[in-house]
1. In terms of mean count of other Cβ atoms within 10 Å over residues 121-128, which of structures I, II, III is highest?
2. Which of I, II, III yields -8500 for helix-only ellipticity at 222 nm (-39500 (n - 2.57) for each DSSP H run of 4 or more, over all residues; to 500), as computed?
3. Comparing distance in nm of label points 7 Å out along Cα→Cβ at positions 65 and 241 across structures I, II, III, which is largest?
4. Which structure, out of I, II, III, was mean count of other Cβ atoms within 10 Å over residues 113-120 calculated from, if the result is 18.9?
5. Using Cα extents along the principal axes in Å as the calculated read-out, with 68, 58, 38 as its value, let me know the right label among I, II, III.
6. Using FRET efficiency 1/(1 + (r/R0)^6) of positions 33 and 89 (r between Cβ atoms, R0 = 35 Å, to 0.05) as the calculated read-out, with 0.85 as its value, let me know the right label among I, II, III.
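What follows draws every value from the coordinates through simple rules; no lab data is involved. Note that the structure is a prediction, hence the values are computed from the model and not measured. Cβ atoms are built from the backbone, for glycine too; each structure is taken alone.
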Structure I
Amino acid sequence: MKKKILLLGGSAQQIIAIETAKKLGYETILCDYLPDNPGQYHADHFHLVSTTDKEAILKVAMAEQIDGILAYASDPAAPTAAYVADKMGLPGNPYESVEILCNKDQFRAFLAENGFHTPKAKGYTELSEALLDLQQNAFRYPVIVKPVDSSGSKGVGRIDVFAEAEEKLAYAMSFSKGKKIILEEYVEKFGYQIAGDGLSIEGKLMFRCFANDHFNPACVNPFVPISASFPYHMPSEVQDKIHQEIQRLLTLLRMQTCTYNFDMRIDQDYNVYLMEVAPRDGGNYIPQLIRYATGVDLVECSVKAAMGEPLDDIKMCPATGYWAYYAVHSLKDGILKAISIAPEVEQKHIVENHILNEPGDVIHAFTGANTTLGILLMRFDSMEQMLDMMDNSEQWIEVQLQEDAE
């Protein structure tokens with residue numbers, strides 16, 4: 001009889017986890033709250049259940065008698081997976097630790113309590129309390145506001161003066177399922193913000209692949225990455241220091257075997273700020289890019305970890321070549337006319353095209369991962385070429401709206 005794995009989330013980007021589990025010989029059960037999710041057509045069984053409803057997911061898991069549970073590339077579902085694994089005695093990580101990593105206010109407090117470099121921060125359930133603190137200069141401007149429990153940079157805003165506060169606080173709160181936001185002082189970065197994924201085995205960070213985050217300042221939400229490019233453009237000793245800080249965090253949290261998605265900064269003194277260490281694979285096809293760059297298949301690692309299978313052959317592999325994802329995005333709402341890509345770029349640099357929208361579709365300005373028009377996986381001839389193309393994407397791609405032609 002096949003072992004059963006319960007997968008939480010069936011978006012287009014999560015299908016690879018379903019297919020990988022099937023390839024490894026497991027029976028796949030999928031839960032998603034969206035009735036039109038594409039993953040249901042790939043899984044062996046489907047339940048229309050929200051992945052953040054812990055008790056409902058536990059009920060499905062017990063009825064299906066699963067052997068493992070995985071929240072692939074999903075922050076909101078990661079605590080649910082840890083909760084079910086804990087209740088059923090399945091492979092997983094401490095539920096309390098996963099909760100800390102997935103809730104920004106708890107994470108900031110944990111970092112501060114344990115001597116990590118972290119910005120001054122505070123969580124709020126009442127907008128009036130946050131406004132009062134800002135009015136009384138409890139924080140040094142600029143201040144970043146975020147929902148504590150959202151992913152994909154949805155709801156994030158920057159407050160430079162008090163006059164901007166009320167609108168941006170309310171906007172952030174609208175994206176929080178638990179109706180809680182966090183204010184934190186802005187951290188000036190040195191070089192690129194750091195993205196990437198990693199893997200711990202029995203608590204030891206055995207593999208990591210860091211990347212450069214790229215942003216488009218013209219976007220409505222300029223804090224959503226439009227790209228992550230590999231490898232990270234910093235010397236090995238800087239990367240080793242980042243590795244050590246991540247390891248210290250994982251040891252304190254008693255993490256076991258798990259994949260991670262990173263969001264970090266360093267300052268000019270190379271102090272490491274762990275902005276987010278999410279206990280799940282990265283979205284935007286980051287694991288696929290890492291497989292191209294290193295040969296390490298983090299999707300397969302995620303599935304095996306969820307099923308308690310050994311990962312004995314995983315080791316650090318430096319990235320070879322130059323790789324990036326690019327999130328195709330619009331600066332405005334409208335009706336899509338065309339996505340125009342320079343022919344040379346299409347022929348030489350695009351490895352996989354995952355554009356989801358077609359001409360005639362209603363599209364929205366890029367405010368978070370949920371408003372991406374699709375993802376391009378790309379390769380380059382040099383670090384310089386890669387960084388230039390990701391920092392200046394308007395030179396080779398254009399999203400045209402019907403109104404633009406009028």
Structure II
Amino acid sequence: MNAWLSSSFWVWGIAAVSTLGVISRPFNLPEAVWAVVGALALCTLGMLSWSDALVAIGKGLDVYLFLAGMMMASELARKEGLFDYLAALAAQRAAGSAKRLFFLMYCVGTVVTVFMSNDATAVVLTPAVLAVAHVVKAEKPLPYLYICAFIANAASFVLPISNPANLVIFQDRMPTLLSWVARFAVPSTLSIVATYLVLRFTQRHALTQKIESEIDLPKLSTAGKATGYGIVLMAVVMLAASALDAALGLPTFCAGLALFAAICVLKRRFLGAHLTEISWAVLPLVAGLFVLVAGLQHTGVIGQLADVVKSASTRIPAHAGWISGALIAVVCNLINNLPAGLIAGSALAAAHAPTSVASAVLIGVDLGPNLSVTGSLATILWLTALRRDGIEITAWSFLKLGIVVTLPALAVALMGVTIGAHM
């Protein structure tokens with residue numbers, strides 16, 4: 001018993017330190033370093049066998065392929081000026097109204113998140129919005145930048161492709177596209193609308209500022225237009241794969257690679273620089289997290305959580321969903337939503353959780369991280385993009401805003417799941 005306690009203690013300690021490193025990035029080391037070092041520590045110290053670690057890494061293959069395909073498409077859109085063009089178009093349509101620009105930027109952020117994933121919104125759209133804020137000479141750019149952070153998570157469960165965490169939660173039990181839409185159409189709509197209304201209200205004073213009305217629309221190159229059409233086709237491929245109940249990773253990767261190759265042919269040169277600027281470190285980060293979760297699984301935590309889910313689903317079926325969703329939302333802000341999602345996904349599978357509970361947990365994992373800057377990888381990437389432009393947002397200031405914006409959205413989204421379960 002003492003040996004078991006000792007082993008479990010060290011596994012949890014290593015996992016905690018690694019997760020803290022991913023969130024806080026001590027010594028400015030990349031997030032992936034802390035996840036990989038933690039995974040290696042588990043294996044080196046004998047807490048997890050190397051073969052089990054390799055099996056855990058292999059379980060993330062679909063996620064790696066999905067992320068690689070999406071990152072290639074996002075980088076093309078960034079380098080070829082597609083997102084800059086869309087953001088400038090929104091600024092032009094705003095016609096000097098700060099409030100109208102806010103609404104249009106929110107719409108752009110929603111579309112990018114739904115069809116390109118929340119990480120694309122954080123990594124690619126944020127610099128574009130910053131550029132637009134400079135062009136329109138907005139004295140207070142934060143309202144527009146907050147859009148990129150909050151919509152990245154608020155709209156991330158509209159489709160299976162909208163958030164890599166969706167693949168992590170359901171793993172090999174991903175619902176078909178029609179089933180997904182039936183589950184999440186109402187909750188996601190409520191989440192998007194509630195987030196907009198509350199965020200718009202909190203920024204109402206800043207949105208009285210004057211902005212430039214004469215905006216020069218940058219010319220979109222042939223490659224930029226082709227990238228836009230290619231991303232639309234890519235979304236169609238992914239949606240078709242989802243509708244056919246196929247894994248999303250390989251189709252997404254192939255579509256992203258095909259788009260990259262097509263743009264290379266169009267420009268008559270190999271775009272190696274595009275590939276070098278992609279944040280490939282996110283792949284070993286996810287792989288390391290898979291290994292850490294495998295280590296935690298050996299401590300029995302997955303089984304214990306599965307028992308809790310089973311018990312709640314049996315004893316309080318009417319409340320099990322929203323309670324589970326609310327709890328996982330809080331946990332995501334303590335340990336980040338990727339490891340929380342991995343643990344929750346494994347527990348849901350072991351418990352054979354009801355549809356309503358699984359749906360509520362996914363909403364907690366996707367939307368819950370809007371509470372704090374540490375909640376999701378997308379928000380961490382958003383902060384990184386702001387720091388490059390000299391903008392610092394403290395964890396406390398974001399938390400104060402996050403509580404006000406997120407709690408109503410989370411409540412109505414979970415209410416949507418509950419209503420759907422009883423229809």
Structure III
Amino acid sequence: MNKRTFLKNITLASFTSSPLYKTLDEIINQVSHLSSDELARDENFWAQVRSEYRLKPDYINLENGYYCFTPQVTLEKYIQHIRHVNYQGSFYMRTVQWENKKRVAQQLAEIAGCSDDELIITRNTTESLDIIIGGIHWEKGDEAVMAEQDYGAMKNMFKLQEKRHGIINKIISIPNHPKSDEEIVNLYANAITTKTRLLMICHIINITGHILPVRKICDMAHSKGVEVMVDGAHAFGHFEFSIKDLDCDYYGTSLHKWMSVPLGAGFLFVKKAKVKNVWETFAEWGKDQDDIYRLNHTGTHPVATDLAIGDAIEYYKRIGAERKEARLRYLQNYWTKKVRNVGKIIVNTPKESHRSCAIANVGIKNMKPHELAKTLMEKYNIWTVAIDGANVHGCRITPNIYTTPKELDVFVEALRELGK
């Protein structure tokens with residue numbers, strides 16, 4: 001075995017052979033007989049999972065949506081990768097960095113439910129979707145449809161195309177409490193004209209936690225000859241789905257959120273037949289037009305983060321996607337059921353279980369969101385984020401699998417006091 005092959009194998013083997021997973025495997029084996037819904041309520045199990053994280057005691061963290069920091073096992077592996085790459089230096093960078101990155105991308109594609117020649121690793125959702133928004137062959141008068149609840153960075157990218165190419169951006173508004181999937185589908189359908197090129201939709205709206213009926217929207221748009229780009233920043237690693245089943249044309253997500261990868265990782269999916277139609281953001285030569293890696297030229301970048309994605313995937317698989325989703329949905333329902341229709345408390349997230357998972361948004365009537373967030377932190381030691389716009393006025397609440405019902409009880413009591 002030559003040094004190059006040895007270096008590649010030793011790096012990739014570290015994803016699965018670490019003794020750091022021993023404790024996690026032991027506690028999971030103890031509950032393997034329980035269903036996901038039963039396990040979601042097993043506080044002894046989740047307390048042991050919680051011990052795998054290093055948590056600040058200063059406050060209750062209910063703002064994991066921005067960045068779900070990594071469990072200790074993933075963090076230690078990440079540090080090992082940094083040391084390893086630093087030790088190898090340019091030898092690593094000139095020999096196996098791209099092979100290893102491609103191997104990790106293949107692992108992501110397996111979880112995402114797409115072909116490995118349809119997915120590339122990026123830095124985050126914004127970069128992923130901006131590659132598409134900026135890479136479409138826009139013509140003056142072309143239309144793009146999006147919602148006011150969409151993420152600002154991507155909406156700004158569309159404004160840039162409006163300024164640069166003369167496209168027309170059409171904005172709809174998603175109700176916080178829709179009557180049906182069809183109500184949402186029709187909002188997008190009614191905005192489409194013969195000039196419409198692209199719909200941007202959220203898989204899950206980041207400010208409310210509202211999960212949209214993506215497949216139904218895609219089917220409608222495709223029947224009208226319109227492509228669909230999905231912002232999945234908060235979806236991947238949060239709840240189970242398959243990109244193939246969504247049948248969207250483009251999908252972007254961040255891995256530092258619900259996959260708990262160290263900062264600086266995301267991915268972009270482009271349906272195979274669409275790859276050749278997208279302009280590169282940064283020039284790349286020597287690749288076929290239908291090669292998705294043509295869109296992935298980034299120059300020198302932190303390759304240790306790429307490797308840490310593999311470790312985060314391993315942790316995610318050990319916890320189990322179904323178990324994680326059940327726990328996250330249980331935690332959200334645990335606190336929202338206690339405060340819906342109570343006093344001046346306003347929950348801005350649909351109550352139907354299939355329309356949300358971990359994320360929810362809550363406000364207090366006649367109280368500005370920034371005042372609510374400030375009061376929760378200063379009086380109750382609860383860390384949240386204020387949302388005030390796009391018909392959403394409240395604080396976004398994002399627990400993680402290590403969050404306890406007792407912590408949520410503190411939060412509920414705070415809301416009840418403030419909502420009197």
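1. II
2. The value was obtained from structure I.
3. Largest calculated value belongs to I.
4. The read-out comes from structure III.
5. III
6. It traces back to I.
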